[in-house]
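Please find the structures below.
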Structure I
Amino acid sequence: MGYDLQAVIAGGEALRGVARGLPAARLASVGQGLSLMPMTDALFDSVADGSGVGALGFWRLPGGFEKTLAAWSAGGPVAYVEAEFFGGVGEQRAAVWDDGTVVLGPLHVEEGQPFQPAGSPISQALRRLGVVASAGEDEFSAVGLDRYRHGEAWID
């Protein structure tokens with residue numbers, strides 16, 4: 001079975017506020033007061049500036065969208081995350097913006113590489129957003145990102 005996610009994650013109220021100006025944006029609540037905005041094809045097309053994929057090494061971060069994320073972070077930290085796994089093998093990427101600048105990452109763990117002692121890129125980003133994990137779980141599980149296997153399932 002596979003797992004894929006490309007999404008913006010931030011505080012629920014803050015993300016709802018900025019998403020109002022994006023008709024293609026769809027939001028889903030995740031745990032601990034956060035919301036997730038999957039990078040659907042429609043959203044990608046609506047926010048891309050025509051320059052291709054962004055310069056931070058993400059697969060699906062539209063060109064120029066990192067400036068939008070930086071602007072959104074004036075209202076609190078905003079993460080962009082990507083994960084793609086199949087049969088337990090895959091990659092993760094994450095970055096967090098706060099107050100207009102990148103404050104974490106971009107982090108990247110390639111196929112076959114172990115996660116750092118600090119956790120996976122996505123767990124580190126979630127921690128930066130204020131997520132607290134219980135004993136025996138990571139931040140990824142703590143907010144329920146393992147609930148669906150595909151990003152668009154959050155909004156189906």
Structure II
Amino acid sequence: MKRVVIGAMLAAGLATSSLPALAGPREDANKALVLAFYDAAFTRLDAEQAATYLAPGYIQHNPEVANGVAPLQDYVRWIRANAPQSRASIKRVLADGDLVMLHVHSQDQPGELGVAVVDIFRVQDGKIAEHWDVIQPVPAKDANGNGMF
């Protein structure tokens with residue numbers, strides 16, 4: 001069925017970027033891995049457990065955290081020491097092949113506006129191999145009334 005739908009879309013001249021995301025067992029496993037990591041790292045603030053989800057050559061694109069497992073653990077420990085009430089509420093989870101994307105509302109303290117985050121993880125051989133993020137402050141008022149989430 002998926003092949004027929006894709007074939008019909010291509011025949012109709014639709015660009016491949018407009019194709020529907022085809023989730024399957026691999027995407028489901030990748031989402032589960034990333035969600036377990038996120039829970040360990042940013043809900044429970046457990047640096048040791050978070051490390052178990054990362055590949056040894058973990059690549060980081062956040063400019064405030066160095067490459068490798070140990071720097072990520074240090075970052076989680078820093079959050080635990082400096083913002084122990086921080087919370088990350090996942091609003092959306094998307095997977096496309098080896099990439100998993102999270103749309104997150106992160107707050108250092110309950111009740112603050114916090115930030116909107118899009119995290120992108122690349123999974124390789126059952127471990128998180130790479131991470132990117134984009135972070136934007138949540139405004140008190142928005143021009144469109146739609147909110148960030």
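Supply the structure label, taken from I, II, corresponding to helix-only ellipticity at 222 nm (-39500 (n - 2.57) for each DSSP H run of 4 or more, over all residues; to 500) with the calculated value -8500. Checking each candidate, the match is II. Taking volume of the Cα convex hull per residue in Å³ as the criterion, which structure among I, II has the greatest value? If we compare volume of the Cα convex hull per residue in Å³ over I, II, the biggest value is for II. Can you spot which of I, II the value 24 was calculated from, given it is relative contact order in percent (Cα under 8 Å, 6 or more apart)? Of the options listed, only I reproduces it. One of I, II was used to compute mean count of other Cβ atoms within 10 Å over residues 57-64, and the answer was 18.4. Which one was it? Corresponding structure: I.
Bear in mind these aren't lab numbers, they're just calculated from the coordinates by the rules spelled out. Given the structure is predicted, the values throughout are model-derived calculations rather than measurements. Cβ atoms are built from the backbone, for glycine too; each structure is taken alone.
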